[in-house]
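What follows is a group of structures, each given as structure tokens.
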Structure 1
């Protein structure tokens, strides 16, 4: 295997569809993925695909209709980004949480945290919360294949904002807060009703813009800003000095 840094060549559309397997060096498709490739995307024997294990290992292969994919190149190992970013979002009604997870995954967010805030309308018991988190992980997997990620995002269990633990750079999104900068590594987005005073205590607040955003829009904007700053696609204001 070749061990290469995270900025090295990654799967792209020219390599065909991207699919996750348990072992990138000996790829075995699950039935659902094989059906999707063969029946929905209508791949034929010899068509190119890329396979990955969701933990940085991926390789180029060709599709086989009656057998497992055949690798055509050595498996590459892509190191996890040194600077990871996280977005937490308060649960919202309907299919909107799935939309948030999908878009955050496509954007390249490394960790996604579903939250139950004090003003959250959505309240799940433990059984439903566990089932929904598994649903989020399936959505993230599908979105990661579509966006050709080699690292799957971490999807946390549902928690209260005060229970969130990150190494550094935690902030909450709040209208009128500071401009976002590179010191923010994890950003929590509240519910439609906003954060309570208690939830804002001892937290740095940052603004996502001059307008008031819907909860799902705010979460996606948070992911867009954090990944753009991390990847050097924008130059934010310098962080506060000690």
Structure 2
């Protein structure tokens, strides 16, 4: 499963969304590091509002999946962790790695918590995504029922990090999944450790949660298998 454009007859919308996502990520990083005069900042804000007005003329409701998404392969273009079209995502590229998954990322100042270090909440966000990816790689699916993290040391900004996750136990609808974050240069010195319990909702819960979800054509499209939540890059 990959985040490519194979299932989209016209690849231009995906290329455009990818370009916009990259531009917005650059803008966010610059916006928190720029030292230009206030007048320049206000001028930039006006330009951003103009761009926002252009994009806002046609929007989808939250209950409708983007036309660019393909839930059968797990492609979620605007996922806030892995989405190539998301300004919030680094984005992470999650790959299979032995009996689990792995991703590498370098986080800029936009992800800062303590000065020069990654915000702890970002670690939780990324680990939740990685644990879900590990479930998908194992052919499982579920929603986060419990997530806990141990912070053994701060994660430095602008430094390559490696994230890993694997399924430790699975029985019935429940899976226990573990993950870690470390420096790429010191992958065996764990700085963040995560443990999560993922549970496959019962049919009645799935209907309650996702009964109103449709694809871009209006067809009811609830998630029902591992790939519906997270794509994996097999490269």
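Key figures for this structure:
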| item | result |
| --- | --- |
| Among 1, 2, structure where distance in nm of label points 7 Å out along Cα→Cβ at positions 177 and 217 as derived comes to 1.8 | 1 |
| Relative contact order in percent (Cα under 8 Å, 6 or more apart) from the coordinates reads 20; which among 1, 2 | 1 |
| Origin of the value 26, 51, 23, 0, where P(r) over Cα pairs in 10 Å bins from 0, in percent, for residues 97-144 alone was derived from one of 1, 2 | 1 |
| Value 2.1, calculated as distance in nm of label points 7 Å out along Cα→Cβ at positions 33 and 65, assigned to which of 1, 2 | 1 |
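Just so you know, all these numbers are worked out from the coordinates, no wet-lab data involved. All of these numbers come straight from a predicted model, not from anything done at the bench. Cβ atoms are built from the backbone, for glycine too; each structure is taken alone.
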